[in-house]
1. Upon calculation of distance in nm of label points 7 Å out along Cα→Cβ at positions 117 and 229 from the atomic coordinates, which of the structures 1, 2, 3 produces 2.4?
2. One of 1, 2, 3 was used to compute Cα Rg over 2.2 N^0.38 Å, for residues 77-244 alone, and the answer was 1.11. Which one was it?
3. Upon calculation of FRET efficiency 1/(1 + (r/R0)^6) of positions 109 and 269 (r between Cβ atoms, R0 = 30 Å, to 0.05) from the atomic coordinates, which of the structures 1, 2, 3 produces 0.30?
4. One of 1, 2, 3 was used to calculate distance in nm of label points 7 Å out along Cα→Cβ at positions 29 and 253, giving 3.7; which?
5. Say we calculate FRET efficiency 1/(1 + (r/R0)^6) of positions 45 and 261 (r between Cβ atoms, R0 = 30 Å, to 0.05) for every structure; which of 1, 2, 3 gives the highest result?
6. Quick one: helix-only ellipticity at 222 nm (-39500 (n - 2.57) for each DSSP H run of 4 or more, over all residues; to 500) came out at -26500 when computed from one of 1, 2, 3, so which one is it?
Structure 1
Amino acid sequence: MPAHLTTSHDPAPAPSLGYRKLLRSTEFGGLYVSFTLTAAAGALSGIALGTLVDRQTGSPFLTAVSMYGATFATVLGALTLMSVADGKRPRRTLLLLQLASLAGLCAQAAPGLPLAARFALLLLLGFFQSLGTGARLGLLAEVVPASGYAPARSLMNVTAGTAALLGYAGGAVLLRYAGPRGVFAVAACLTALGAVAVAATVREHSVRLTRRPGLRQTWRTNAELFSHPGRRALLLALWVPNGLIVGCEALFVSYDPGHAGVFLAAGSAGMLLGDLIVGRLLTA
């Protein structure tokens, strides 16, 4: 886990920034656009790969793994090398990882790729996805003031639901006309545009780790995160319900291939609605 995620921002003195003011920042705007495109590409590639595996194997298990198996590799990355995301050049790290995702999507779009190779790519990119998330959040903490960090995370969280909603719905339509490989191609284009957005708008920052990143630093920071009972309960509350929901969503393609996109989009719409209701009606 990156060290910057353990740093608490002081909410007291400065009023929090609104969404519009945040979006006027060139660097945050670039990160926001890149995140939105990446989230949409993830939804597109997920439904494309799930549909492809379901058609080839007819196996609900393999189909579910193809859609969400990368999450297990992401957990492994978070447990081992997540502190690398706090390296001296997070912008370069994020760009390299986005280019790796682009290469993986292009490979998935290649005709005749064996299933074993598809799953290997899925797990490899999933492992490095955790580093990309850490690098993006590290940059976010650098490009917005402390009073803007919570609103920035809120905006990105709402946007993730919107991007997933549009990605799944659009993916279902594209599947009818372009097939899984065409959907992969669109996802690759979105990923490329996301990398361009970061390259054109975000300057290099240095998170300045106090210790050398690696396995030991990652485990030390994870242990610190879990040492506080309240924080531990909050993390579990964030993880367990999402994990149960994903277990259901992973079966949609096998359950009803013709309407899987509708089911996935409906789930994303519900998450978006929940985010908006909680954000507007509940106080801190």
Structure 2
Amino acid sequence: MRGTRVQYCNDPTAWPLNSILVEIASRSPDLVIHVGDYVYRASECPDPEKCGGSPFGDTFKSWSADWLDPADSLFRRVPFFFLRGNHENCGRGNKGWFRYFEAGSLPSSCPAVTLPWIASVEGLDLISFDSSAGPAPQSSPGLSNVYGQMARDLFGKTSGEAWLLTHRPLWVNMQAFGELIDGDDTQRAAFSRVIPENVNLVLSGHIHAFQAIDLLDGPVQGISGNGGTQLDPMPTEIAANVEVAGSLASIVVSNSDFGFLMLTQETDGSWSMDAIDAAGKTRNRCRLSGRTLSCE
């Protein structure tokens, strides 16, 4: 709900977040990673049939309708890892973000960027990076030096396998708004020379679809932004040898179904990556082994 743009949020098939969360809970995950963007009810509902009676704005009622209530049963069963999205940047949904989910204390004023941090989960380092600032689709270029310094400090603290979790993907391959969207220039410029070899996966949202990109000269980029909001169009075939933001990707796999991404560690240390739809069906199955991705 933003201006004249509105989703059919009173229809559980057009906004299937509840059924997706039920499906996630049925699989008893060890951890749920939310890649950012919680509140979409930005302005008053213009169409009573689609969203009549809905709250809007950065309020408890909006946060409850968009995220807290649908996720309530899952909150009670599994730990969460939360990222800040651009919907939670200053002047948008920042009050709810800092009150409910920010890892630090409640600030006296809204910071454009919060400090990154690392959570170690059974030998896997999960790096939380705040890329929420700036208009879509890019984060603010003026933050490049800040991002670079944060990254240098942070990456030096990782050991063993690590994933970089950041709302805006560094690499994307899609057509939208009449142009080619290839990812976040600011983060690429800041991170390109400092991402260590032990960072195998960049996991992001922001794009309303699923996509996985196997770069020949960098980590795998995974995007899982299809949990409920209106979807972005994506091709369904697996593309080979695709140029993405000046780098070559051996494969790019995508879909535009509502759903979620499930990562499961195998006995050999690799990870299965299953893109699962709202009905629980696997739409794409990939395997992440080091920095190499294979998909079907």
Structure 3
Amino acid sequence: MSRSEADHSVFFHHNGHDKCIYLVIYVDDIVITGNDHVGISKLKQHLSSHFQTKDLGKLKYFLGIQVAQSKTDIAISQRKYALDILTETGMLDCRHADTRIDPNVKLVPGQGEPLENPGRYRRLVGKLNYLTITRPDISFAVSVVSQFLQASCSSHWDAVIRILRYIKGALGQGLLYEDRGHSQIIGYSDADWAGSPSDRRSTLEYCIIIEGNLISWKSKKQDMVARSSAETEYRAMALATYELIWLKQLLQELKYGELKQMQLICDNQAAFHIASNLVFHERTKHIEVDCHFIR
């Protein structure tokens, strides 16, 4: 395997007795995990006999992500990464904000004076995107400011600063994973119909929870203009369904316990009835293939 191929590699081994070993390789770092402790010890001995390696013990820090482990749970966060962003931007001593975005301000292209250094805006938004790995609470706000990378203005910069002020008030926030004694998979979908004032496109959102632990989430602006709130919510359901199917296939490959029937929860009654009703009504034909896909 070449170095470029090994930069982002994941390996999985299953010995047929409910014992698994997972390897994540990034450049010169290797993370080994699994429930086959004997196999892990043999693997480390094999690697050390063929390569010059150093065992750093339990995982504590990897690619900007801090990991804290106990006997019952694992917590991940990017506190140091967030501190580095605040330090770089001179916001370490700023006053914190209670919300990540101003609900009374709708950002549009060309709002305010063009920035003299748009590259700084793009770099900062890129770092905030990486911070969403452990901070789903800022995903929507970051997705909004990411829409103005090509022509950023002063109002867009102010929105980014507000996100930084919110991060300052919640530096240690992250994700907690623990064994809750079940393998239930639940997806939640939602949408903001015609929420963008510039093109009236909607924002679709979903999150997937396994055993009560948040695993996957997304906030994405729709590619087309929806003609009704039912259509918007239905497309959000389709996006969540894609993710649920992919996660189910992944968990099956990882030999993850007994998978029960997955649930998809939506708060729009019209979209719910379209999904439940086998009759494809005339007024829903513009939704195209999403209706058939979810069924």
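Taken together, the values in this text are just the output of simple stated rules run on the coordinates, not laboratory data. Given the structure is predicted, the values throughout are model-derived calculations rather than measurements. Cβ atoms are built from the backbone, for glycine too; each structure is taken alone.
1. Details: 1: 5.4; 2: 2.4; 3: 4.4.
Source structure for this number: 2.
2. Numbers: 1: 1.16; 2: 1.02; 3: 1.11.
Computing Cα Rg over 2.2 N^0.38 Å, for residues 77-244 alone on every structure in 1, 2, 3 gives 1.11 only for 3.
3. Working: 1: 0.60; 2: 0.10; 3: 0.30.
Source structure for this number: 3.
4. On the way: 1: 3.7; 2: 1.8; 3: 2.3.
Structure 1 accounts for this read-out.
5. 1
6. Numbers: 1: -26500; 2: -4000; 3: -10500.
Comparing all candidates, it corresponds to 1.
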